[in-house]
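The following blocks contain the structures, represented as structure tokens.
Please treat every number below as a calculation from the coordinates, not as lab data. Please read these numbers as outputs of a predicted model, since none were measured by experiment.
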Structure I
Amino acid sequence: MKNFLDALVAVLAGNAIYYLLMPHLPRVARHGLFKEDWGLLVDFVICTVIFATVKYARRNEK
């Protein structure tokens, strides 16, 4: 259950950050609806970094 919550936090926070940054990103890094593009990769990287940070912060919890 903790892993699911960590992933949920990462996805929600990552998408919020990406959509706040999106107007300031170059056009190539903006995600288009229902497309696989560089913006999707940028969003994925942000979510992955947040997920790794959350996991690192919780590494000593039992």
Structure II
Amino acid sequence: MEDSMIDILSESENFSLWRAEEPDGEMTYHLEFGPVTVHLFQEEWDEFLDLMGDALHASEG
């Protein structure tokens, strides 16, 4: 089995965001919040970004 290719998108002291292309070609996104890691498929990632965009706009107004 072939290893996934990992691309670190962003890191801070407490958080990490990375994506991996799985052997079947599907992209997955991984959010690390301390001891918790959330794994998202592309469609879930897109929905999460929309959700965070809405939250950002709501918090600015």
Structure III
Amino acid sequence: MKCVICKHGETIKGTTTITLERGSSTLVFKDVPAQICDNCGEKYVDHQTTQTLLKKAGL
């Protein structure tokens, strides 16, 4: 897909680190599947992955 941030790059499959903060707690999820812009590095995580992370975080 075309990157909506830089409008020049295309996204490719990769992984990223997601950090969730709530109050004084911080959770870090590593190796999260994502689409990553080959131009600017913007990361896109799909809806199902987002829901899974939020469930694991208890949110």
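Suppose you compute helix-only ellipticity at 222 nm (-39500 (n - 2.57) for each DSSP H run of 4 or more, over all residues; to 500) for every structure in I, II, III: which one lands on -10500?
II
From which structure (I, II, III) was relative contact order in percent (Cα under 8 Å, 6 or more apart) calculated, if the value obtained is 29?
It must be structure III, since only it matches.
Of structures I, II, III, which gives 12.8, 38 when Rg and Dmax of the Cα atoms in Å is computed from the coordinates?
Matching structure: III.
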